[in-house]
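In what follows, structures are represented as structure tokens.
Values quoted throughout were computed directly from the atomic coordinates according to the rules given, and no laboratory measurement underlies them. What you see is a predicted model, and the numbers here were worked out from it, not measured in a lab. Cβ atoms are built from the backbone, for glycine too; each structure is taken alone.
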Structure I
Amino acid sequence: MTGYVVRRLAQSLLTLLLVAVVIFVILRWIGDPTHLMLPPEATEADRALLRNQLGLADPIVMQFARFLGKLLQGDLGLSYRFNQPALEVVLGRIGPTLVLTTAALALGVMVGVPLGIAAAVRKESWVGQVAGVLAILGQSGPPFLFGLLMVRLFSVELRWLPTSGYGTISHLAMPTLALGCYAAAGLMRLTRASVSDVLDAEYVKLARIKGLSETRVIFKHVLSNALLPVITFAGLQLGILMGGAVSVEAIFAWPGMGKLMLDSISGLDFTVVQAAVLVSALIFTSVNLAIDLLYAVIDPRIRYG
């Protein structure tokens with residue numbers, strides 16, 4: 001088990017390093033932040049002086065080495081817009097994003113998993129048919145489309161919910177639904193497929209031959225095996241939802257990390273974008289590492305594979 005944990009930790013650290021390299025290089029291709037940091041009447045000499053002060057005139061390899069050295073010390077640089085440490089700016093916005101993504105994932109699990117089980121057990125019933133339609137609808141439309149439709153229906157037409165804001169359940173409802181629909185559809189489809197496969201297994205048929213009740217067969221023999229891949233997929237959904245939260249936060253003016261990233265990209269605030277991406281990657285890899293370890297505890301074949 002120790003060797004498995006060490007391997008997974010090394011893989012997680014390598015993933016974070018690759019993310020750091022990719023986001024660093026991409027942001028340097030976007031543009032020159034000095035054009036936004038200085039007034040329009042600034043001369044090219046003024047911009048060159050500012051580039052030297054910020055270290056942007058150095059070769060990109062030197063810039064990355066300096067960035068990596070500071071990163072290992074927990075220093076992600078100073079925000080160009082806020083004139084504050086970029087990590088502090090991001091951590092100040094991470095709370096609303098975690099609230100939104102956690103609520104959306106919880107909604108997806110509470111709706112998608114039971115509906116997937118019901119659809120697998122009763123394939124030919126109306127439950128299975130409705131579940132199939134909902135799965136297609138849920139995954140065919142992006143979260144921002146659901147968000148726009150909800151704003152039109154619940155805010156403009158019915159006037160039940162506020163169009164934007166943060167702090168109450170009414171503000172959380174539509175963003176959660178917009179993200180949760182996508183998560184629920186994915187979890188429902190995987191649960192239905194996984195449960196259907198296990199239902200056809202020989203040991204399930206044997207349990208039925210022995211005279212066990214259908215309820216006991218489902219909960220004791222089927223779900224204990226069928227839900228293992230669902231657990232892993234639920235962890236992956238957290239990263240997907242954090243990505244989808246960028247557009248949803250913009251639609252609902254949700255003061256989270258996604259909206260911060262959009263504003264920082266438009267303002268060429270490199271340090272904040274780097275910090276936001278790295279924090280998101282750290283959360284994603286940490287959650288998946290925890291789920292992989294849990295999976296290895298549940299199924300010992302994995303850690304010895």
Structure II
Amino acid sequence: MRAGENRVWLLHIAVVLVILALHFVLPPYHHGILARVMVLAILAMGYNFAFGYTGLLSLGHALFFGAGMYAMGLGITGLGLSPGIAVLFAIVCSVLVSAIIGSLALRTAGVSLMIVTLMFAQAGWYLILYFGEITRGDEGFVIPQAQRLVAGIDLADSNNRYLIALILFAIVLFTTLKLVRSSFGKALVAIRENEERAKMLGYNVFAYKLGAIIVSGTISGLAGAAYGLLFGYVGATFASVQYSILPLLWVLLGGASTILGPFVGTLFMTYLIDISSEFTEAYLLVAGVILVLLTLFARQGIVGEVKKRFAPWLP
């Protein structure tokens with residue numbers, strides 16, 4: 001058992017080290033893409049914690065992503081906070097938003113939960129547009145380079161941005177790995193597999209689900225804050241419904257209820273669209289066909305199929 005535990009941790013450490021090594025060999029174009037992928041993979045990992053490990057199908061994670069992004073951005077430009085404090089402020093706001101939304105949305109289940117979370121996310125998006133004098137509405141706002149310095153480190157620099165994105169990605173990756181292998185994570189899986197039996201065993205199902213939503217929403221909020229800070233832009237687009245659908249798609253492609261699946265799914269889809277757009281204007285059609293084929297022949301997702309066929313020990 002100990003050997004299997006070590007193998008799991010070594011694999012994930014190796015993934016982080018490979019991404020670190022790519023920092024020194026990638027050309028600038030792919031350097032920027034991979035930095036973006038790592039930040040969006042954090043959003044996907046947050047979504048996977050609720051969907052993959054707890055079975056909560058949500059279409060409201062754009063609200064958490066946008067809440068973190070706007071809390072950070074407005075904290076810097078409106079409240080004069082330093083970037084580090086602004087990120088902490090964004091995390092606190094994400095905890096509060098996810099706790100409130102979770103406590104209300106979890107009164108429903110299944111398709112109803114999906115619809116309710118979508119409605120909350122849309123309400124958040126409309127609030128951003130309604131308070132356009134503060135949020136700048138559809139136009140959004142840029143965070144000046146001078147306000148993107150952390151301990152003298154310029155986050156507008158591509159090298160620094162890559163390394164900070166990697167550090168955040170690694171923190172969330174290992175934290176998620178630790179959580180899903182803990183008693184808390186195992187209880188969530190038990191609830192996902194058979195909620196009624198979990199109740200019979202004495203689990204407070206509502207409390208565990210709410211905890212999962214809070215963890216998921218906080219991770220997603222951190223992703224939003226990191227994206228806005230590293231790439232210097234905060235906009236309403238990031239709170240729109242597409243940023244609720246995209247993490248679901250990334251998780252399904254990579255493999256739900258796997259730790260590395262969200263990253264692999266985000267990486268695959270990003271490069272699929274990027275490469276196909278070089279050959280045709282109908283790149284979304286090409287991407288759609290390939291995604292349908294993957295859905296038909298790799299129903300567990302990329303990492304999920306690897307886990308099913310070759311490595312059942314993968315978390």
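The table below gives the values:
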quantity: Read-out distance in nm of label points 7 Å out along Cα→Cβ at positions 25 and 281, computed value 1.2, structure in I, II; calculated: I
quantity: Which of I, II yields 4, 16, 13, 13, 11, 10, 9, 7, 7, 6, 3 [P(r) over Cα pairs in 5 Å bins from 0, in percent, for residues 65-120 alone, calculated]; calculated: I
quantity: If Rg and Dmax of the Cα atoms in Å, for residues 17-152 alone is computed and equals 23.8, 73, the structure in I, II; calculated: I
quantity: Structure from which 85, 58, 28 was derived, Cα extents along the principal axes in Å, options I, II; calculated: I
quantity: Comparison of I, II - label where distance in nm of label points 7 Å out along Cα→Cβ at positions 49 and 145 is highest; calculated: I
quantity: Distance in nm of label points 7 Å out along Cα→Cβ at positions 89 and 289 derived as 2.7 - corresponding label from I, II; calculated: I
quantity: Computed 31 for relative contact order in percent (Cα under 8 Å, 6 or more apart) - originating structure among I, II; calculated: II
quantity: FRET efficiency 1/(1 + (r/R0)^6) of positions 113 and 273 (r between Cβ atoms, R0 = 30 Å, to 0.05) derived as 0.30 - corresponding label from I, II; calculated: I
